[in-house]
Every structure is written in C-alpha cells, then in structure tokens.
Structure I
Amino acid sequence: MPAKLTYAHHGDACRAANALDLVGDRWTLIVVRELLLGPKRFADLQEAVCGITPAVLSDRLRSLRQAGIVEQVTLPDLARTRAYVVTEWGRGLESVLASLGRWYSAGRDPRTTGGMTPDATILAMRTMAPPVPDNLPPTTLRLYDARQTNPPVREYHLAAVERLLHVQPGAADNPVATVTAESTVWSEVLFDGLLLAEAEGAGTVRVEGDRDTVARIIRLYPAGSDR
C-alpha cells in the first residue's frame with residue numbers, strides 16, 4: 001500500500017491542515033470522543049463507535065498513539081487489562097469537538113438521526129453547559145446505551161462550579177438525586193424537547209430522590225422541559 005500523502009507533503013504549512021493529517025480520517029475524532037472521559041478497552045471502543053471494524057479501529061488507535069494523542073494504559077484490576085486513554089495533549093481535542101458541535105447546531109438543519117453513547121451525551125452537556133445558580137445540589141447521572149448488548153451503566157456527577165454546570169465521570173458524593181437513563185433518550189430530554197414525564201412513563205428515565213433538582217437541570221437547556 002502506498003504511503004499516505006499528507007498536507008505537509010504537498011507543501012502546506014497551515015497548522016490546521018497539519019492537524020487534519022493527524023485527526024482528519026474517518027472515525028478518528030469519534031474514537032477520541034469516546035476516550036476523553038476515561039480509559040476504555042478495545043472491546044468497549046468497538047461497541048461504542050458504531051460501524052467501525054476491528055481492523056480500522058486498530059489502525060486508528062495505532063495512528064493516534066504514534067501521534068501522541070492516545071496512549072495505552074494498564075487498568076488496576078486483577079486481570080491487568082489493557083486500555084486506551086487520551087494524553088494531556090489529546091484532551092485538548094474536546095474543545096475542537098465542542099466547536100464542531102456548536103457549529104453544526106447553528107446550521108440550517110441541526111437535526112440528527114441515530115443514537116448517542118453515554119460519553120457523547122455528557123460531552124454534549126458540557127459543550128452546551130449553561131450558567132447555573134451556585135446552589136445547584138450534586139446529582140448523579142447513570143447512563144447506558146440500549147443499542148449495546150448488556151450495556152454497562154456509566155456514572156457521572158453534576159454540580160455548579162463557578163456558575164457553570166460541571167459534569168464529570170464518577171458518582172456524586174451524597175447526591176440529592178440520581179437519574180438512570182438510556183443515553184439517547186436523556187439527550188432528547190435535554191436537547192430535543194422530549195418531556196421528562198414521557199420518558200419516565202416509557203421506563204427509559206428513572207429519577208430517584210429530589211425530582212425538582214433534576215427538573216431544574218433539564219430547564220437549564222433551551223429545549224429542556226420537565227412537564
């Protein structure tokens with residue numbers, strides 16, 4: 001197979017063009033998206049990145065490691081499982097993905113089809129994080145992707161930090177509320193106007209604890225409604 005010619009090979013010194021040499025291939029930024037919030041095994045990535053083949057995933061991970069964007073780590077479990085995570089430099093791509101999301105949302109037709117992984121939903125929440133009152137209590141969000149077989153439930157915590165909604169991996173300490181939701185449905189509640197009560201009735205969202213706090217979080221987003 002002939003070597004891939006880069007923009008640099010063609011004499012283009014633009015740094016944006018050279019960045020595209022690193023992350024411009026199909027699937028590459030999606031793989032990065034799924035690693036921004038913490039390490040994942042190869043099998044986790046295979047399930048999260050819908051449509052990618054094992055061979056292509058291996059190629060993208062190899063290229064990302066060579067570029068210094070992703071590194072391989074060993075998880076602290078008994079099996080010493082190997083996983084992948086973004087480097088400090090690689091984490092800077094979250095702002096790139098956020099800018100792309102905001103740019104697409106401002107287009108003539110921002111509607112999309114398909115589903116959202118838990119991490120993609122959380123990154124969307126961070127991208128569109130609105131100003132919030134300082135007294136927003138900590139809340140745990142538990143998301144799963146129903147498109148997967150026996151999907152794992154991923155936990156995140158929400159709180160107000162410097163008047164912005166702070167969303168991070170891991171359960172909250174002493175949360176006032178816990179939301180368990182299918183990740184695509186939760187994104188539809190926040191961004192597409194799906195009623196919380198309707199999602200609860202369908203069994204795809206369950207709220208335990210202070211429902212008023214959950215309703216306040218939903219109403220922070222323009223399309224959110226808790227009715």
Structure II
Amino acid sequence: MFAQMKKDIDAIMLRDPAAKTRLEAALCYPGLHAIWLHRIAHHFYLKGWVVFPRLLNTFSRFLTGIDIHPGATLGPGLFIDHGMGLVIGETAELGSNVTLYQGVTLGGTGKEKGKRHPTIGNNVVVSSGAKVLGSFKVGDNSKIGSGSVVLKEVPPNSVVVGVPGRVVTRNGVRIASNNDAESMIDLNHDKLPDPVADYEELLAKHMEEINGRLKELENLIYDTQGKHSD
C-alpha cells in the first residue's frame with residue numbers, strides 16, 4: 001500500500017511543476033485524495049458491498065469535488081490535476097500514467113447495462129472540460145483537446161479536437177478533415193491543431209485570389225472599352 005502511495009506522489013512531482021515538496025503533494029492535492037479514497041471504495045465494491053463504497057464515494061466527492069464511481073478501474077500513475085467537476089463512470093477503465101484535468105467526464109451515453117463507459121489507454125492526456133462518452137477505447141499515447149466531445153474510438157498516438165471530436169493528428173502526422181513510460185506523456189495540451197482556424201485561413205486566401213482575379217477582369221474590360229472608344 002505504501003509503495004503504491006509513493007508512486008502516486010511520484011506522478012504528481014513528475015507532472016506538476018507547481019508541486020514543491022512531497023509533503024505538499026500528499027496533503028494538498030485533492031486529486032490524490034480522491035484516488036486514495038477510491039481505492040478503498042473499489043476494494044469493498046469488488047467484494048460485493050454496495051452502500052459503504054457509495055457512501056465513501058459521496059464523502060470523497062464532498063471533500064474533493066471529484067466523482068469517481070467505486071466500480072471504475074484506475075491504473076497506476078494516474079494524475080488528476082485540480083480535478084474539480086471531474087466524473088469517472090462505473091465501468092470506466094484507465095491504463096497506466098493517465099493524466100486528467102478539471103471538468104473531464106468519462107461517461108456513458110444511455111441506460112444500457114454492462115460496459116458503457118470508455119477504456120482509456122496508457123499515457124493518455126484528457127484536457128480540461130473534455131467529455132469522453134461511450135464504451136470504446138482511447139488508444140495509448142493519445143491526447144484529447146480541451147472542450148472536446150469524443151463519441152467514438154480513438155486510435156493510438158492520436159490528437160482529438162472538436163465537437164464532436166475528430167482525429168486531427170496521428171503518429172505525429174496531420175490528418176485531413178475528411179479523413180520508460182512517463183517520458184512518453186505529452187502534457188502540451190495547449191499546442192493542438194485547430195482545423196476550424198485552418199479552414200478559415202484557407203477560405204480567406206481563396207477569397208483574396210477571387211478578388212484579385214475580379215480586379216484583373218475589371219481592368220481588362222476597362223482597357224477593352226477604352227480601345228473601342230479610341
């Protein structure tokens with residue numbers, strides 16, 4: 001247990017530049033407290049207990065602002081940064097070294113029974129306010145952009161942005177709109193492609209070309225009329 005708690009603190013020290021000491025991380029990080037309380041609740045949940053794990057979950061939500069269902073499976077190295085408003089559903093499964101920011105929802109899309117929440121791969125970063133809804137896999141080493149709504153499977157090594165979420169980069173290569181583990185975690189979720197801005201830039205360039213062509217035609221007409229008048 002203490003070895004696991006040490007690894008949890010290691011994840012904070014590695015990924016949060018605001019963390020100055022291990023004592024500060026242990027005492028002042030609600031995401032860490034939510035993970036520790038969840039482990040206790042999950043233990044009793046697996047033993048078939050119902051009420052006590054949910055009560056512990058309710059206490060954890062009151063204490064931290066983070067709602068993790070006792071049935072959710074959390075992998076090692078999970079880092080919840082701030083975490084206020086974060087929700088993880090009952091059948092969600094998280095791999096190793098996942099990073100979740102505040103306002104993230106790993107939820108379902110209906111009243112179906114069984115597996116209805118997402119499976120998050122290793123080294124995945126889910127940015128602030130993103131919603132991942134449904135029973136599908138988010139592949140290893142992927143990033144979900146802030147405010148995105150992801151409703152279908154995400155291949156490994158991908159970047160997803162938008163509503164609904166769409167893959168814009170895969171294996172470091174931009175994708176057209178139609179179409180030692182810790183060292184692999186890319187936390188630069190502010191540096192994501194913006195396909196809408198790209199399209200607007202393309203449209204503006206196209207309009208400039210049209211305007212330029214219209215001016216050429218106007219000049220040609222004026223020149224022709226001038227010659228006829230002569």
Structure III
Amino acid sequence: MAIILNLETATKNCSVGIAKDGATLALNEFAGEGYTHAEKLHVFIEDVLKEAGLDFKDLKAIAVSKGPGSYTGLRIGVSAAKGLCYALNIPLIAIDTLELLARKITVDSGVIIPMIDARRMEAYTAIFDTAYTKLRETKAEIIGDNFFDDVVGTIHLVGDGAAKYHEVLPAGKFVYHENAVYPSAGEMALLSFNKYKISDTVDVAYFEPFYLKDFIAGK
C-alpha cells in the first residue's frame with residue numbers, strides 16, 4: 001500500500017492531495033488572484049491528512065509539481081516537499097506540471113497544448129497526444145498569429161495561458177477548454193504512484209524546480 005502526498009504549487013492554484021495506490025483520498029485547493037501558497041500549503045497538508053484519517057508516519061513518498069511555472073510557487077512547493085522528505089526519510093517524486101495540466105481534459109483526436117502564462121506575450125507550452133505522450137519538449141513560446149502553424153489537426157488548448165491569448169489566436173484551429181485552467185494535485189495521484197512503483201525518484205538534496213526562465217524580480 002502506497003500513501004503519497006501530492007503537492008501542486010506551480011501556478012495560482014495551491015493544491016494538495018493525499019492518494020492511496022493512485023486513487024485520491026482527499027484534496028484541498030484554492031486558486032486566488034494573489035499567490036497565497038506560503039500561508040495555505042501547510043494548512044492544506046494537515047487538512048487532507050486529517051480528512052483521510054492518516055498521519056505523516058503513514059506517508060511512503062511525497063510528489064511535487066516540478067514546473068515550469070511561478071518561480072515563487074515552485075520554490076514554496078519544492079521547499080515544503082524537501083523538508084518533509086528529510087524529516088520522514090521518504091523519497092521525493094517530481095511530476096511535469098504541463099503534463100498535469102494536459103490531463104485536465106480527455107479528447108479522442110488532435111493534440112493537447114497546455115499553456116501556463118509566462119507574462120508578456122509568452123506562455124510555457126508543450127505538445128501532448130491524446131494518450132498524454134509528450135510530442136514536443138517544453139518551451140517558453142511567444143504567442144502570435146503563426147502559433148503552431150506546423151501542427152496538423154485540432155489543437156486543444158488548456159491553462160491560464162490559453163485564456164489570456166484567446167483573442168490573439170485564430171478561431172477554428174484551436175479548441176479552448178475554459179474549465180481546465182490550472183494544474184491540480186488530483187491529476188498527480190496516478191502519475192506519482194506509477195513513478196513510486198518503479199522507484200522513479202529525484203535526489204532530495206540536489207533537486208531543483210524546472211524554472212525554464214530566469215527569475216525576474218518585480219517592483
């Protein structure tokens with residue numbers, strides 16, 4: 001039996017889930033305009049453990065969304081995950097944030113392009129097929145009229161980046177899934193369990209989030 005704590009903090013959504021053998025037992029999340037992860041994350045962790053009737057000693061691993069995404073959000077999530085792994089002496093699992101976002105929808109044809117807002121006219125993107133196999137590596141993509149002209153077939157867009165560029169991208173070629181805005185710990189349950197089964201873990205001491213772009217401090 002594998003009890004795994006899943007943490008997703010790469011976007012505005014602070015999301016925490018507890019899962020048993022790939023099935024979510026409890027989930028708590030909040031997506032606000034401001035990043036409130038620092039004040040909510042540990043409260044959410046305690047809440048899901050209590051709801052599931054579990055304790056920290058029951059955890060077999062901790063999974064964290066590795067990015068790309070918000071620099072601050074990623075740092076908070078990874079720092080919390082590392083601290084718990086150290087204290088409990090359990091492994092750390094890293095999950096691709098864009099894959100989590102792609103898994104918010106199920107489609108029969110075309111490709112799925114998750115888009116996380118990277119500010120200005122950029123979004124973090126990747127391309128997945130309908131089975132969530134990554135077809136193209138993650139990039140910080142400049143959004144314009146020629147966005148993915150080389151992709152054949154229907155393009156399903158998900159994420160806050162997709163919502164931001166709705167008026168920029170031409171209608172017809174793109175299908176917008178407006179209910180799939182942020183990645184969630186709910187989609188992490190099966191992915192983290194599958195990685196746990198094959199010991200696909202990362203080094204707790206040296207693991208760093210996948211920022212993709214350098215941090216730029218705001219005023």
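Throughout, read-outs are computed from the coordinates displayed, never taken from laboratory work. Computed from a prediction, not measured in an experiment: that's the story for all the values here.
Match the computed value 12, 39, 39, 10, 0 of P(r) over Cα pairs in 10 Å bins from 0, in percent, for residues 82-201 alone to one of the structures I, II, III, and report its label. Going through each structure in turn, the value belongs to I.
Each of I, II, III could give P(r) over Cα pairs in 5 Å bins from 0, in percent, but the derived value 1, 7, 16, 20, 19, 15, 11, 7, 3, 1, 0 comes from III.
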